[in-house]
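Okay, got some structures for you below.
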Structure 1
Amino acid sequence: MEQIGYMTAPPNLDAIFSALADGTRRDILSRLAEGQASVTELAAPFKISQPAVSKHLKVLERAGLIERDVDEQRRPARLRAENMAAAVDWLANFKEFWGKSFEQLDDLLIELKQSEAKDKNL
């Protein structure tokens, strides 16, 4: 059954938004935007254990936001921005809605200011 008026979302969009919902994972992604890093390097600025960082990396990996290589004993992580782009594209569908909403709010504020100015002049 076709849903009329509904957007089609990529199949892993729930996993992407779930992964992005955590601040630590967002910080990890920001760090990986600078280049690949090991668990030890990623754990350094946080007050959490390396196993906890590894769990965050697994969530990011399942969401397709990072990929990990095996480099001898290291498993460096690297950002996969194309899947994050799917979330951005989905959110962009609401840009027109928010634009109209802000325009309506601007109109209302102008109207209220004009009404307030009239009341002061009376």
Structure 2
Amino acid sequence: MTPPTLSRREREIMDILHRIQSGSAADIRAEMESPPSDSAVRTILGLLCDKGHVHREKQGRKFLYAPAATEGRAKRSALSHLSRTFFGGRTEDAFAFWIDQEADQLSDEELDRLAARIQDARKSRKK
């Protein structure tokens, strides 16, 4: 199943929810950069609920919103979708493309950390 694409505002709200874990529409709006109206935030939250990204729970007179999946799970799903869509599911091709595009932006220390993580992956796979 292909995960629905998120708009810029939906992505911003999801980032906020992953950071604060749970909150009302007003709590979320207070965290937004250049927030839209209260009703726009509630509308976006409703759309995110419909898409299955957010859970809503009534608490007193207001609703509390929380991410439906952990941030790690959401990242895995997004990366998997990206890999399937653009690289035929070939992780190596996706990773190599990213490295090629970012090579000038990565410091030697960052490249060393990436190389170390690859070595760690090799070692843990052999166990």
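The table below gives the values:
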| item | result |
| --- | --- |
| Top of 1, 2 by distance in nm of label points 7 Å out along Cα→Cβ at positions 44 and 108, largest first | 1 |
| Identity of the structure behind 3.0 (criterion: distance in nm of label points 7 Å out along Cα→Cβ at positions 76 and 92, calculated), options 1, 2 | 1 |
| Top of 1, 2 by distance in nm of label points 7 Å out along Cα→Cβ at positions 60 and 84, largest first | 2 |
| Among 1, 2, which structure scores highest (criterion: relative contact order in percent (Cα under 8 Å, 6 or more apart)) | 1 |
| Ranking 1, 2 by volume of the Cα convex hull per residue in Å³, the structure that comes out highest | 1 |
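Values quoted throughout were computed directly from the atomic coordinates according to the rules given, and no laboratory measurement underlies them. This is a predicted model, so every value here is computed, not measured. Cβ atoms are built from the backbone, for glycine too; each structure is taken alone.
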